[in-house]
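**Q** In what follows, structures are represented as structure tokens.
Each value in this text was obtained by applying a stated rule to the coordinates, not by laboratory testing. Being a predicted model, the structure only gives us computed values, none of them experimental. Cβ atoms are built from the backbone, for glycine too; each structure is taken alone.
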Structure P
Amino acid sequence: MFYVATLISHPDRPAISDGLLQKVARVLPQAGPANWLAPGVAVDIIFGEPANQAGAPARLRKKLSGELRGIIGAAPVDVVVQPQDARRKKLLVADMDSTMIGQECIDELADYAGLKDRVAAITARAMAGEIAFAPALRERVALLQGVPIATIDKVIAERIRPNPGAATLISTMRAHGVYTCVVSGGFTAFMAPLAAAIGFDEYHANTLLTDAAGLLTGKVTEPVLGREAKRDTLLALRARFGLRREETLAVGDGANDIPMIEQAGLGVAFHGKPALRAVADACIDHGDLTALLYAQGYRRDEFVETMGE
């Protein structure tokens, strides 16, 4: 089996030097020549399977990722190690808040009710895996009772912004026949317009309940879409399209993304919390969301750009 190590830096701050490449290549068995995906930004090195490591690709990936991380040191460069086979995925399932967008929607909505600090504290604990997601969501939603549902449109317009590279990631993958889905523990009132703006094929989220006056009741439709539902969505889409696990990619940032990440062929923690980083196949800490394209071997000239990005 052959593997590929991809080094990735932020596209606005190229940080991969020939010297760094040489140090990395020295520790990779049967390392091939460097294949630049974007000069200074992203590069592939294909290498062979080390002796006595056959049959353990996940363990090998973790071991080599750690070794390469040590060699890279403080340089702002991410590394993704994976089997070369099925590297380009056919299904992407992504989290929304703090992954595809830079904000937590419920925290921004709470700010209009003067409750952001209280709600954000609960959000942070839930994303870190310190408290269960579903009861944490119900607790936060209860605090929003009486907020007009129309406030969400204002929050989206004034507060919510896609993370850099989000639309390019989705448009490029869709142009290559990939099915894309965002699955969020957030709310459909946010997800519907945001998923459409970024370009996803499909979305899943929770539904906030309102009264006749259009005010939030402080409740959410049950059952709450949480960590298990994210995993189940990925598995259902795999079955729908007849895909192997190796043909799927999942990305998220928090502990509620763990079951989904664990079921993907490539599970990525994007600026992730420690609980997710511990189980993810790869961590993107320096690059933007186009890092997921480089991780699949897309060259910069294959990207499909979108307006405004």
Structure Q
Amino acid sequence: MRILVTGSSGHLGEALMLRFQQMDHEVVGLDTTASIFTRHQASVADPVAVAEAIRGVDAVVHTAALHKPHVATHARQEFVDTNISGTLNLLENSVAAGVTRFIYTSTTSAFGDALVPRPHEPAAWITEDVADRPKNIYGVTKAAAEDLCELFARRRGLPCIVLRTSRFFPEADDNKDIRDSYDDANAKVNEFLYRRVDLEDVVQAHLCAIERAPDIGFGRYIVSATSPFTMADLAQLRLDAPAVVARHVPRYVDEYQRRGWTIFPTIDRVYVNERARNELGWHPRHTFSELIERLEQGREFRSPLTQSVGSKGYHSQAFIDGPYPVE
């Protein structure tokens, strides 16, 4: 299969390029940043460059975007140009080129304020049926691009799969309180309980989406590590998250104690990946329980692919007060 990957110089883009090459697919990379994985150095909003890159392609995997870390450093119009107009450009060219499947990498950030319950309410149970309430231009443009994918699936017959990925970036947390209170590895392992996914599992979800897209037509899926929690846990998660974790994964207690780690005292949401597992046939390997087992054995909690790709960053400059400026 000939596959076009947009954002091929980025974190997920590089991981996909590596995996597709291992599978002997013919893969073409497009990105504004040069790298060994990028054949076409151009914007997804450039119609001439996209038309050239997409020629003869069977599948498009669209990961290129301006992200949340760019909200404070880029104009809102730039988000519209890249995330909405760029996606539209790719969709139009995909139809013209006879592409048979289009995979769009989106984000759970599109849920926005729907992720944060009011004080004294249970944690939010986040499925694909939760209504979006984007809280910044990033969420607005990603949700709008998802709608374009659905439109092209319905009206133009282009099979499109939207993958709403949770956190998988390797950079330090953007929340200063988290950075100050928790070791970085501690914070990231905690997040596998409810809002993080390993890069290897994200790549696998994209492979499943490519396989299933023609049969599904259009689908929108949450891609996050399988949580041990149930809906019955939601009230207590807001009040005493460590007690809930101890009930579901009791072996974590000794390992965390040995490392001097702690669970967050409260958890405000749980991402539910059931639809992706059932409809895409996706089987995420990296769960909180599995990570605890690795830590007990003295192994790295991150997958080999995550370690290999490493951190790409989002800006050319460094910032004093965090990995990127917060709006």
Structure R
Amino acid sequence: MRSEQPRRRRSLLTAILAAAAGLSAPAASAPPVWQRAAPLPDPRGEVAAAVLEGEIAVVGGFDRNGSDSARVDVYSPARDAWRRLPDLPAAVDHAMAAAAGRRLYVLGGYGRSRIPRRSAWTLAPGGRWRGLPPLPVGRAAGGAAIVKGQLYVVGGVGPRGLARQTLVLDLRRSRWSRIPGPWPREHLAVTAAAGKVYAVAGRTAGFDTNTTIFESLAPPSRRWRALPPVPSGRGGTGAAVVGTTLVSVGGEAPQGTIRTVFGFDLRSRAWRRLPDLPTPRHGLGVAAVAGRVYAAAGGTTPGLATSGTNEFLALPR
């Protein structure tokens, strides 16, 4: 019996230490959830968006009356507040936007004529819009991204239908060139990460023609490469990159606006489901700042619709 007591003590001590270790172990991290942020002051749809010095610029679009807007608003995640920048030289919808350094670029879009515009503007640090060499051809409902000093205008609609070329502006020389485009489609999402341009989903005509096509371009290559398709088709969509995750947000379909959100791991090349967008929208501005992906503005019903909703999802970087 005496020989059993040390064993029992050791067993009891082991159990106590194990329980203590369990109590001190860190709790599993909570899953990410979408949260509300300060709403866009002027509700709009079919906007363009870009990250400008850690803030999110939301450009143009349709206003609540269905008219084109020249308005530019900038959201500060640090202050959870909006401020207004100088209006665009002309009102546009379905334009493309990108930013690098302290400069915001806005390209193409539709005006009253509903013919794709050739306009190209930049907002310099001084706060005035300046014209750039016009696009070689008009372009609307595409996307834009900047990689290594080159601005890429991808997809969308040109004067003769779906665009088959990517327009490239050398920002140092202010000269346009053309390279082959991705699979022709409009209302796609375009973003950039780690020296590559990504073209996400989109549609070939009305919102009953949504695609799941996903492609990338690695400059100086001129060849677009196919990637694993988006899990569900979407047009009128947006995308942004947080760390190594490309996030696909929003869109419209015959059944209504799209709430599903997917993340693509740029390393493993695999998609996963993320929390649904609380306020499904299309034609929205999607941008990433400081580990958060924001979804601002956009229509809450298919077709011409607007909202000022601004929501964000924090993801590990």
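**Q** Computing relative contact order in percent (Cα under 8 Å, 6 or more apart) for each of P, Q, R, which one ends up highest? Intermediate results must be reported in sequence, preceding the final value.
**A** Values: P: 22; Q: 18; R: 15.
Comparing P, Q, R by relative contact order in percent (Cα under 8 Å, 6 or more apart), the maximum is at P.
**Q** Given that Cα Rg over 2.2 N^0.38 Å, derived from a single structure, equals 1.03, which label among P, Q, R identifies that structure? Spell out each step's value before the answer.
**A** Details: P: 1.03; Q: 0.98; R: 1.18.
Answer by label: P.
**Q** Who wins on distance in nm of label points 7 Å out along Cα→Cβ at positions 129 and 185 among P, Q, R, i.e. which is largest? Intermediate results must be reported in sequence, preceding the final value.
**A** Working: P: 1.2; Q: 4.0; R: 3.0.
Of structures P, Q, R, the maximum of distance in nm of label points 7 Å out along Cα→Cβ at positions 129 and 185 occurs in Q.
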